[in-house]
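What follows is a group of structures, each given as structure tokens.
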Structure P
Amino acid sequence: MSVLSYIELVQLVEDEVISPVSYDDINAASIDIHLGNEIVVESIPDNEHRIVDIHKREVFRCLKLDLNELGHYDLAPNEFILAHTREVFNLPLDICAEFKLKSSGARTGLENALATWADNGWHGSTLTLELKNFLRWHPLRLTPGMKIGQMVFHRTVPVPMKRSYGVRGRYNNDMSVQTVKE
């Protein structure tokens, strides 16, 4: 498996493996990506002992917000939200990718808390991000369209279609932020 560099990344953009992308967002070994317009925030449970059963793929009580309407969202200290990228991904069978937070975001206390991997064949989707503010006292302002991270792409031996994420995955063709699916 090898990391794709600038010339190969330009080709991915031209082939619309990731779009929309400005050529200014193509780096030596990654492509900058931007925060989409919707987020999912946790809301107060119906009762104070509400448990989310991971095995049953239950969704925590939440509210979807449109950042275009709000203008921004101030992520409170220790708060966790789901967000998504503006960019849409259509990974071929020989390309996988991983999300990396921008270092300037990490230096302000922002963290992509959990999943970062995109398997070969994942398609027609924006990437859902799991963002958390690790600061103790300061909220972090998130605005739609801001640079939020970068994608690193890897070339692999092509995966058989029947074993690809395009066939086996739950999160294909998702054009917005997604909570857990059954």
Structure Q
Amino acid sequence: MERKDAIDYPAQYRSDLLAALQKLDLPPVAQAIGVFLEARTLNRRIFVCGCGVSARIASQYLIDLVKGSGFGLSTRFRVLALSDQHFAQSMDPKGEPTERVFVDQLQNFAEFGDVVMGISSEGKAASLVRAFEYAGCIGCRTVALTGSQEHPLAPLSDVHIWVPASQTAGVEDGLMIVCHMIGSYFQRFDTA
């Protein structure tokens, strides 16, 4: 990369990210907020899971915001981040998580009417697809936050939020921003 390219790149990156955020379809984000509100009202659990480092960071960030919004309120969210690490029954012989890593956790805790939210920046999400298939079979609501309109989670989701960025880093930034939109709603406006 030439020095001029390096100097121009931050402006290009910002421009690409802003363009993706302008294209972000906001009604599904509002629908996700509604799904979370309904889950809390009905005392249902919300399970958040992600594939890849950025998705795990985004899911934990969302969990922290939503949990933090309940301090001092009479009703609180029952929200938990599922992990794709340290589950022996979900590991292959080499110690890698299998496609069932989230399903195994959901089988222990998820019930009809609970919510499963999956976050994935790329289409490599077999463990999330299996989790959404299982969630649908037992009557859970599903919310997907992805980096592709054709992501395998889209047809399995009650709500699909797509971050239309042109590169993976922009998708990852968009995932965090959408999680911030959802979580900060509860911190700023929700007083249940």
Structure R
Amino acid sequence: MIVIINGSFGVGKTTVGKLLREALPGSVVYDPEWAGFILTRLPRWIRLKGAGTDDFQDIELWRKLTVAGIRLFSLRASGPVIVPMTFSRRAYLDEIIAGLRRRDTETRLFCLQASLPTVKKRLVGRGTKIEGAGSEWIARRINECAEAHRDPRFGEPVDTEDRSAREVAEDIYRRLQQSCAVTA
């Protein structure tokens, strides 16, 4: 089983993913951002379709590597593969979900949500600059996410407002149990 945890930057995806890994026997966390970081640092003479923007998700190879990486981890894991990743472009999320489902992989998609002021507060709390020079990218992206994630197609909504990461992880765990996707 694949558990994708979508949500804005700063909403708590990675922390919740780690807590779920502790609660779900045999589970692993696969973070596709690492492949994106590598692809964006390749020499310019290596031409990648979609490269040249400020978002590695635009790189077609990243989307293919994400599907391949999740599949590889699911072959090696005895429990769910937990994927914390921010998606705000519907086409990219659809491409990855379709790639996973081509192999009949059971996939659950959750979208962690919080108000824009809460997301900003959390980002500042972890040392991320959200205003002024050099913060344009993150400011644009959190606003994109606030808008996009109102659409339930980005994942089953999970409210994180005024809740600890542990409470959010327990909520997702209960939802997985109720759908018989995991056993106690």
- Query: The value 3.6 for distance in nm of label points 7 Å out along Cα→Cβ at positions 131 and 163 was derived from one model only; which of P, Q, R is it?
  - Reply: P
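With Rg/Rh (Cα atoms, Kirkwood Rh) derived from the coordinates and found to be 1.00, which of P, Q, R does the value describe?
On the way: P: 0.98; Q: 1.00; R: 0.96.
Computed on structure Q.
Given a value of -14500 for helix-only ellipticity at 222 nm (-39500 (n - 2.57) for each DSSP H run of 4 or more, over all residues; to 500), calculated from one of P, Q, R, which structure does it belong to? Walk me through the numbers on the way to the answer.
Numbers: P: -2500; Q: -16500; R: -14500.
Only structure R yields this read-out.
Output the label of whichever structure in P, Q, R has the greatest value of distance in nm of label points 7 Å out along Cα→Cβ at positions 51 and 107. Provide the component values of the computation, followed by the final result.
Working: P: 4.4; Q: 2.0; R: 2.6.
Answer by largest value of distance in nm of label points 7 Å out along Cα→Cβ at positions 51 and 107: P.
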- Message: Comparing P, Q, R, where is distance in nm of label points 7 Å out along Cα→Cβ at positions 19 and 99 highest?
- Response: Q
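Rule-based calculations on the coordinates, nothing more; no lab input. Quick caveat: nothing in here was measured; it's all calculated off a predicted structure. Cβ atoms are built from the backbone, for glycine too; each structure is taken alone.
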